[in-house]
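Have a look at these structures, which come just after this line.
Where a number appears in this text, it was derived from the coordinates with a stated rule and is not lab data. Only a predicted model underlies this, so the values are computations on that prediction, with no experimental measurement involved. Cβ atoms are built from the backbone, for glycine too; each structure is taken alone.
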Structure 1
Amino acid sequence: MAISEQSAQVRSRPWNVSRNVLEEHLTALLCISPWLIGFLAFEIGPILTAFWLSLTKYNIIKPAKFIGLSNYQEMFTTDKLFWQSLKVSANYAAGSVVLGIVLGVGLALLLNQNVRGIAFYRTGFYLPAVVSGVAVAYMWILVLQQEGILNAMLGYIGIDGPNWLYTREWALPAFILMSLWQVGGGMVLYLAGLQGVPTELYEAASIDGAGRVAKFWNVTLPMISPVIFFNFIIGIIGSFQVFTGGFIITKGGPVDATMFYVLHLYFKAFESLRMGYGSALGVVLFAIIMALTYLAFRASNRLVYYEGRLR
């Protein structure tokens, strides 16, 4: 008799359970509604609008006119600056991301020491990462111009420095050099990763006879690989969106040697008032970044070590 009564109570309970779950879901949606509305209005909305405008001829003044895939056809067939800007951005990404990771990890290793005044040095290396991009651009003009600070320093050791910013062969390397100015942002993350490596692993490696290089290669590097991977993804995304320095310093010159992809997009959309074509460039940039991010995540399964993950 007691079992039958309990069964009857269980059968009558689902409505109450589902109602409670529904109330919880509604409460959760209400709590996140400010963010959700902002995400739909300022993220998803502009993305969908860009997709639509990429299929139109639109100059802001007149209403958008649907032209299908004509913008993409022009981009891939007749727009030589599209391929040049893509090449410039790809070369910049390859140089700045790799050098940024190597230098960032190296600085983090140096600053992960228990010495007097280490907090001062950590702050000093991090501060450039929070300086305005416009101010940094004007500073680098003073450093890299023909009679600038860098060439003056090279002159002291007998090297005749080039005209970094206005020579086709040296302009892009100069921008890669400028990118290292903000390496402190990644350095802080590497430093946090280094401080999270268990000391027991180093002790075990010492017992096995491992030296400093072996410890770094077999203990330190695998343990901070998630941080390296994060900075790699952020670096790739950021390197394909470079604009401020190229616009202020060279405006894409000399001879389109620093015509970054977003700079080309800006000229087409805001100077030529071809918003439809600019939107198409933005859609292609979105696809490129998504593809690179996807490939990076696929490769991370073999290259990134996550503690506790089952293999």
Structure 2
Amino acid sequence: MQNRKITVIGSYNTDLTVTAPHLPADGESIIGSALEYNPGGKGSNQAVAAHKAGADVTLLAKLGRDSMSKTGLDLYEKIGLDTSHIVYDDKNNTGTALIEVDGRSGENRIIVIPGSNMNITKEDVLSVSERIKDSDILLIQLEINEDAIKEAVRTAKEYGTKIVLNPAPYSDLALDLIKDVDYITPNETEAAFISGVRVDGAENAPAAAEKMLSMGAKNVIITLGSHGSYYKGESGEIIMPTRKVKRVDTTGAGDAYNGAFCCALSEGKSVYDAMRFADAFASISVTRKGAASSMPTREEALEFMNS
């Protein structure tokens, strides 16, 4: 087995979720039924997933020096995720997402305040350059500032570390980076933005992937929700169906998939086996509430995959 070292550079948000009988109209005050504080952010979620899947994970995220950071730090301590490369912002607050949920319909409204996520400096990235060098994979998303992402990609390329880009939330930066990364892992919506091909399930996924390959991508994985995932690239073509499960909350399913996929890939698994493990990991996550809190253990994923 090869090393299982993964460096994740990305975002952390504390999610404040308020549930109420209905979403208030302009100027309306209503009584809510619940308030929850949960750790979130795509970078943090994917780092937690990779860690729980069995990888040795280094997470570079930037937090504010405020009470909101405690939610994430408490989670990392609980699961044993190394926090020695968490950095702090003296000017900006910890990233926060304010989520209003209609208790009857499940509809929601979300306001994200990126805060310290948009202030990761070149020096912050260089502080983990040795970890990137020693890692099998650098896993990045698009939820932090562009100059930090570009510096991370440059550093990984310099050291020959594989780069996996989850282009979420979508920005045009994905078009610039597609030729520089080893794997790009969009969902259906992101794949459509990048390729210009509408993706709705597995039917149009090959055309979208082919377009991305023509744009310089080496390997493309499109996650298709309940339709599984689709791969096209250096290892050929793979259609990975997903098992039917009772879905409770799909929040963070893509993050679960990306973290688990990178873990398996770093172990020297084939793309097929890495996709199969990632699908099992994500399938379990959607049967539970929350994002980071829904991530299963490696043992649970292996049992599910082999059952």
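Taking Rg/Rh (Cα atoms, Kirkwood Rh) as the criterion, the largest value within structures 1, 2 is that of 1. Taking distance in nm of label points 7 Å out along Cα→Cβ at positions 72 and 272 as the criterion, the largest value within structures 1, 2 is that of 2.
Given a value of 27 for relative contact order in percent (Cα under 8 Å, 6 or more apart), point me to the structure among 1, 2 it was derived from. The correct label is 1. Given that FRET efficiency 1/(1 + (r/R0)^6) of positions 152 and 208 (r between Cβ atoms, R0 = 25 Å, to 0.05), derived from a single structure, equals 0.00, which label among 1, 2 identifies that structure? The value was obtained from structure 1. Hey, FRET efficiency 1/(1 + (r/R0)^6) of positions 48 and 256 (r between Cβ atoms, R0 = 30 Å, to 0.05) derived from one of 1, 2 reads 0.40; which structure? Computed on structure 1. Quick one: Rg and Dmax of the Cα atoms in Å, for residues 112-295 alone came out at 15.9, 45 when computed from one of 1, 2, so which one is it? Structure of origin is 2. Which structure, out of 1, 2, was helix-only ellipticity at 222 nm (-39500 (n - 2.57) for each DSSP H run of 4 or more, over all residues; to 500) calculated from, if the result is -21000? Clearly, the read-out refers to 1. Using FRET efficiency 1/(1 + (r/R0)^6) of positions 200 and 216 (r between Cβ atoms, R0 = 30 Å, to 0.05) as the calculated read-out, with 0.75 as its value, let me know the right label among 1, 2. Only one of 1, 2 returns 0.75 for FRET efficiency 1/(1 + (r/R0)^6) of positions 200 and 216 (r between Cβ atoms, R0 = 30 Å, to 0.05), namely 2.
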